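Colleague: Take a look at the structures listed below.
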Structure I
Amino acid sequence: MSLKSFIRLAAHTQLLPVLESGEETLVGGQAVMEGVMMRAPHSYCIAVRKSNGEIVTEESPLPKVSEKYPIFKLPVFRGVGTLGQAMWLGVKALKFSANAAIEEGSDEKPEEISSWMMTANMVISCVFFIVMYKLVPLYLTTGLQKFFPVLQGRIAFNLVDGIIRMAIFLGFLYMISRWKDIHRVFEYHGAEHKVVFNFESGKAVNVENAQSFTTLHPRCGTSFLLVVMAISTLIYMLLPFDSFVAKFAARIVLLPVIAGLSYELIRFAAKRRSSLMAALTTPGLWLQKITTQPPSDEQTAIAIHALEGAMKLEKQQGGELVIA
């Protein structure tokens, strides 16, 4: 794999939490390279359009985490389990789409992305996440304490820490959205949202109907990450730690708890879109104006193809689908 291809894959991997949406009892999906992955409660299907116009798919049953491990039926725990499975499936879908998108520059078969390449990419992405969103904000805020004594207080300290973290996230999204390759992924992200809305409306799922819906969906990874950042700031204010090392360690250890709480809030907001809690997730919808873009009819058709594949397999397994 060339350095350019590895960087491209790393950029897509870093965006996995932004692009992922869905939960166990609902239809959801994720944009990938030149395609979309759609999942139903017990199945998924990835559809990717190759450079020659051919559509390639991969579908498979997908047991619920909560059915295998009952603890993940409990509030907070179900968020951790669902998100963990979603990330695993997202990596699998990204790897499939990346291999499908490899250009054949010669008569020889191009080298596919191996498991170790994907693992190395995930390790680098995790390190990048911890450094950029945990270590850097904490380090900068600690440095600012020398000039602003008011930051000695936990509320002020963690508020500034949260603002810096949010600024880094927004800056990263804006910069990466300027990349043509990522812009196309955001178009597929928009296609995924439109098709999910189309399905949830009960109308016949087709390109014309799907294109009539908005690309902004409350059950989206973009909204989820904003909620995570807001809740983490509040939780950090409650921690009785003063040393840099203890604060940094707590930020890593508490990641599953914060993710689980954030999942519950997004889940509640998605089902009660006129509630106060739903209003709190509105900034996530605003941010989706960056992470989702209007898709072409061809991109929307790919999302529909993926949904049809997932639903066909779901029906074969006798799965029951609950529409929110």
Structure II
Amino acid sequence: MSYKIGLDISGGDFAPAEIIKGAILARKELAEEIVLIGREDEIRSQLASHNHSLQDFTIIDAPEKILMHEQPVTSVRRKKNSSIVVGAKLLKEKKLDAFVSCGNTGAVVGASTLCLGLIEGVERPGIALALPTRDGVSLIIDVGANIDCKPLHLFQYGIMAAVYYNLVLGKKDPSVGLLNIGEEATKGLGILKNLHEVFSSSPLNFIGNLEARDIFSGKCDCIVCDGFIGNIALKVAEGSAETIGRFLLDSLKEGISGKLGLLLVKNNLLRFKKKIDYAEYGGALLLGVDGVVIIGHGRSNSLAVKNAIRVATEELKIDLTAEIKRRINEICQDSGARQILTS
């Protein structure tokens, strides 16, 4: 079955050039129909520069752009003809099966929530991102959608992440943990202490609190935190990976022996780079909205764009929305938990 994936051409630090390149890569490697949403003249010009046929894509003209620095809510309301708002509306109207954007994260979250609404029972959407670990991947939620989380929001993030990990990544009972400043149940803010109690009494496979050093260890499958903490953790991880990679390369280039050694370990270094490269993991999932929305990194290159489209197709192959709705309503009905979560 072929899906119709909408792609925001105007969003991202390297738009429209890298976004178009990513669309061309996806068209070659994936069987999906790709709908390019943005300024039509820019799209046609970019495709022509790559000698690529216009017939391979559907083009939707969206003349307005929401820039990365613009205030999300205001921009969504004022720029109705922007690529982000148009893409969300097309998804709502079932003219798309999924929507992918590397643009202003707040605007994508806002437009998706406004146009699509939330899955029944879900209080707030959360951005979930797959990160490499020693043994596979972990899913961290939230990394930027909601910085003012209530206990119920965080609890539902754990449920949604566990459902996704089960259905898409194939693990029947994925572990869930709370990102905190210590492993002990008594550590952290009051909201986290209360959440520890609720998670512990829930049917989720809760393994307790996690420290930041555990994010990449593979200790936990689904890591729960608010969007403020999650976004900082993500940016620190990205910066650390880039810096360590640069330190390693610079060290290997020193002296004749280092340069000879670099030749010997070149393939190993390429595998290392592939393992930690965010572009390999595509975009982040906006869980909780009533539709498939993938948010790419603002610095996405063509490989990242192609893989974001791939992530969208993986989510479309399962009935994620129905299962999230079922599990949210099943688990959150517990009266004791509800009292703590809404207090």
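Nothing in this text is a laboratory measurement; each read-out follows from the coordinates by a stated rule. Values in this document were obtained by computation on a predicted structure and should not be read as measured data. Cβ atoms are built from the backbone, for glycine too; each structure is taken alone.
Colleague: Can you rank I, II by distance in nm of label points 7 Å out along Cα→Cβ at positions 117 and 309 and just name the one with the largest value?
Modeller: Structure II gives the largest value of distance in nm of label points 7 Å out along Cα→Cβ at positions 117 and 309 among I, II.
Colleague: Also, I was wondering about something else. Quick one: distance in nm of label points 7 Å out along Cα→Cβ at positions 85 and 141 came out at 2.9 when computed from one of I, II, so which one is it?
Modeller: The structure behind it is II.
Colleague: Moving to a separate point now. For which of I, II does mean count of other Cβ atoms within 10 Å over residues 29-36, calculated from the coordinates, equal 17.9?
Modeller: II
Colleague: While we're here: Work out distance in nm of label points 7 Å out along Cα→Cβ at positions 213 and 237 for each of structures I, II, then name the structure with the largest result.
Modeller: I
Colleague: Have a look at I, II and say which one yields 5.3 for distance in nm of label points 7 Å out along Cα→Cβ at positions 205 and 245, as calculated.
Modeller: Value 5.3 for distance in nm of label points 7 Å out along Cα→Cβ at positions 205 and 245 corresponds to I out of I, II.
Colleague: Hey, another quick one. As an exercise: mean count of other Cβ atoms within 10 Å over residues 61-68, calculated from one structure in I, II, equals 15.5. Which structure is it?
Modeller: Source structure: I.
Colleague: One of I, II was used to compute relative contact order in percent (Cα under 8 Å, 6 or more apart), and the result was 23. Which label is that?
Modeller: Attributed to the structure labelled II.
Colleague: Separate question: A value of -15000 was derived for helix-only ellipticity at 222 nm (-39500 (n - 2.57) for each DSSP H run of 4 or more, over all residues; to 500); which structure in I, II was it taken from?
Modeller: Details: I: -19500; II: -15000.
Matching structure: II.
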